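All of the numbers you see were taken from the coordinates with simple rules; none came from a lab. Because the structure is a prediction, the values reported are computed rather than measured. Cβ atoms are built from the backbone, for glycine too; each structure is taken alone.
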Structure P
Amino acid sequence: MGTEKVVDAVLFDLDGTLTDTEKYYQTAWPEALKHFGYQMEAWMPLELRSLGRPFAPLKFKEWFGDDLDFGMVLEYRKGLMEELIRKNGIPLKPGAVEILKWLRENEILTAVATANNYERTKRYLEQIGLFSCFDQIICANMVERGKPAPDIYAFACKQLGIEPERAFAVEDSPNGVMSAYAAGLKVVMVPDLTEPDEELLGKLYARVDTLFEIRGLFS
């Protein structure tokens, strides 16, 4: 890899980036809304990818009005997600294990920066055997604002003891990209459900097809 590292750390989003679970949310959100008598348009769940508080509740208010109880919908959606995971497991994205192993071998710090809470993140990572692969686990409930605000990535860099420009942030969705970009990290996108538009491309350090291709950014 040479004597000079491009970055000192790689921070990963979880759903849709390391795990192929974002598709579960695209099913669970509409089902949860339907349970409470609301109809979601097909494009709406895509806008919710990695969207944290206070932004998600505001988005639901914008879409469905003040009468919707976001907390109840969220809890119901969490139950649907647990059922989907019990039924289908947590599939990994191609190259997830390989890139984490390669980064560890090359003494690059690693972290997860996710919209999930810590308990759920730890449980999922242990289930897929990746919990011990990370130097830090940073979750949305550790900061004031979730993605697309920069809080979670700024906090992650502080916890790792590095400057933001010395880190890659690996994301699959627009909200995640905007969060990392606003925090000053070099953003690498591995598209999952949608490709980046022209505006989003302007915020990217790189766009790769699979996680293991991140290795090529160090050469």
Structure Q
Amino acid sequence: MILLDRVTKTYNKDIGTVLDRVSLHVEPNEFVIIVGQSGAGKTTLMKLLTREERPTSGKIIIGGIDYDKLKDHEIPLLRRKIGVVFQDFKLLPNKTVFENVSFALEIVGMGHREIQHTIPRVLDIVNLSGKEKRMPMELSGGERQRVAIARAIARQPKILIADEPTGNLDPKHAWDVIKIIEKINQYGTTVLLTTHNQDIVNKLKRRVVTMEHGRIVSDRANAKYNA
């Protein structure tokens, strides 16, 4: 469960208020699409959820964790519950597909045997079985994004945040990625997807939250989006 109650984020006089009293409730296993033009506040919202940023005011509770009471040493544990996928993949270019996913598991202390068992299963979910030894530059953009998704879900997070995951992809590869994200949601993971892609939003027919100038201006089920 994700709960934001009147969350405001202000940086400085030059930037001003990026989020303005945003309230949002997301149920476990829900698939929510967050839309809005650049500068609407979508990415800042995601950074607050992963605790990269702190709100100026308001309350955030995720999975029973009250962010007001969250200690700094507890943040890594929180982030294990939240997988994040970015528009620009953020893969390690000098590591293979297997090593990219493995690295994410090693830094949270997973043992060698469990890593060897986990990665083939995760790569199968994202349809990359057999490409374990490929380097990122040997893959298409869609395949690289699927490696990034594999890395994000390898720790079995409760929530997957996909921040413009199709922004650098052609339509075919974009839909390959969206289908993978839908599959992950069907396995029980809550999904928050931000996108500018009108076609994706309208075909998915999910709950759509629209942001403008740091505020939520619409929150509707099975909604269409006119970018």
**distance in nm of label points 7 Å out along Cα→Cβ at positions 58 and 90 - structure with the largest value, from P, Q** = P
**Message:** Given -12000 as the derived value for helix-only ellipticity at 222 nm (-39500 (n - 2.57) for each DSSP H run of 4 or more, over all residues; to 500), which of the supplied structures P, Q does it correspond to?
**Reply:** P
**Prompt:** Out of P, Q, which structure matches 0.55 when FRET efficiency 1/(1 + (r/R0)^6) of positions 98 and 194 (r between Cβ atoms, R0 = 25 Å, to 0.05) is calculated?
**Reply:** P
**Message:** When mean count of other Cβ atoms within 10 Å over residues 34-41 is computed for each of P, Q, which one produces 12.2?
**Reply:** P
